[in-house]
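Pasting the structures here.
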Structure I
Amino acid sequence: MAIRPIVRFPDPRLRRKAEAVGSIDDEVRGHALDLTETMHAAPGIGITAPHVGILRRIVVIQLESDPAPHIYVDPEIVWFSPDMIRHVEGSVSMPGVTDELERHARVRVRYRRLDGADHEEEAEGLMAVCLQHEIDQLDGIFWIDRLSKLKRDRLIKRFEKLHRIRA
């Protein structure tokens, strides 16, 4: 297990679609462990393999109330609720800035566990938001792409200013 360097915005890899994992082997399990450690160190509540430069469909999410991380291999959203919620989002790849986005309040996700078993689960609230956010990332949709152009441009300027000051 290792903490991996996080790919930072505006790296073009953050907008590339991740490839399906296929068979789950020790390498994939190792990536999941590394992602978990990296997410905790960031800190964050969700991370994908593309966040560390691995263009494979692996997601780790651990909310504050979760005793252990949730690991999703090749996740896909198979159902969205019609009702929407607003939530403040950010990214381990763009630390220090956040903005409010609208997402579906509930989703159903199909994925595989690390043991290879197929699974489907429904999530609501913050977990639904996290799943949509991270699966977007796997599809090459960086979270700020969901903002209006005006909000996105302002957020990027804030991010650039914040990191110029810290440099």
Structure II
Amino acid sequence: MPADVRTWIRAQHAAWPHLRPQQQQLLTDLDITPEAAARRRTIRVYPTSPGLAHARAYAALNGHLACSKDTRHDGFALGDWLTQKRRAARQGRLSPTTTHALDTLDPWWCPPWPHTWQRTYHQAREQHDASQDHSPTIQRWTEQQRTHWNTLHPTQQHLLTTIGIHPG
């Protein structure tokens, strides 16, 4: 059906209450009624976002999805994409399929605590796993975690203990 005809039909549906009975009858004869409008649902097919494929590749390479907002992966704005997905998840608007896929890649991709904490934790974990001394920034961060241990989420406390950081 041509676009201009679809537009005209939608206009008739919208104008229905304001039409004369004879006009309504003519439209009904063509199966153009308010009920028909409710039955017709436009199903839109959206292209698959490349974001999930980039998230998989990034997680495979780094072991997490705690990248910064400006992170790009093979030219794709992965950090921005993940920021949008976190926002949608917190608002309950992220599809269960996408949520499950991201949870599978990194169970803490959308933590209940600040994302910057998660990103810094991964930096500390990488240094710990490589048996490197913590950088001055990570040393300061580690001391803050020890000092404020009781204010941390129990899972944050657990994550810290797995890399040798305990309450002060």
Structure III
Amino acid sequence: MAKEIERKFLVTTDAWQDKLSEPGTRLRQAYIASMDDRSVRIRLRDDGTAMLTIKVGAGLLCRDEFEFPVSAEDAEEMMSHAIGTVIDKTRFVIDHEGYRWEVDRYNGVHAGLVVAEVELASTAENPPLPDWVGREVTGLRAFSNQSLATRGESPRHPVPPRLATA
């Protein structure tokens, strides 16, 4: 069983772009099943490869993760059954002091949101933070891709209270 251990941060400046050595990869991802402690996600990359991912666990720092390659055609069909919004983002990879950071710049309904994630080998790891990251949002559900997709709103634009209870 694979474990996913990652921390997530808001990106505060464009300085990360100076660190790029490769172009970003456009990703579309959708949630086929979504519960508080598990999800089934389909992700399609701009190169035509696709992965079906199952995540299990209530925590957002550490969860069980299972990934399976699927055809682009199957991925497109699964996306047609998405719960909520299909997330559209561009992912950039940056190496920083021995750690691989993934910076996601969201497009579409979440345009303007930029987050950085770093995967870790253990929950005790404390990677050096790049100067372009700010507030840590690990564990804040509003910033999880699952929440972004199923709520359809960016955490920068919360749902007005009268609509949230409707």
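Can you tell which of I, II, III yields -9500 when helix-only ellipticity at 222 nm (-39500 (n - 2.57) for each DSSP H run of 4 or more, over all residues; to 500) is derived from it? If you can, show how the numbers build up before the last one.
Working: I: -9500; II: -17500; III: -2500.
It was calculated from structure I.
Given 38, 31, 31 as the derived value for Cα extents along the principal axes in Å, for residues 3-98 alone, which of the supplied structures I, II, III does it correspond to?
Working: I: 38, 31, 31; II: 68, 26, 21; III: 38, 30, 23.
Matching structure: I.
Between structures I, II, III, where is mean projected area of the Cα convex hull in nm² highest?
Numbers: I: 9.6; II: 15.4; III: 10.2.
Comparing I, II, III, the top value of mean projected area of the Cα convex hull in nm² belongs to II.
Quick check for you: by relative contact order in percent (Cα under 8 Å, 6 or more apart), which of I, II, III is greatest?
Values: I: 23; II: 14; III: 29.
Biggest value here belongs to III.
Only the coordinates and a few stated rules stand behind these numbers; no lab work does. Model, not experiment: these values are computed from the prediction.
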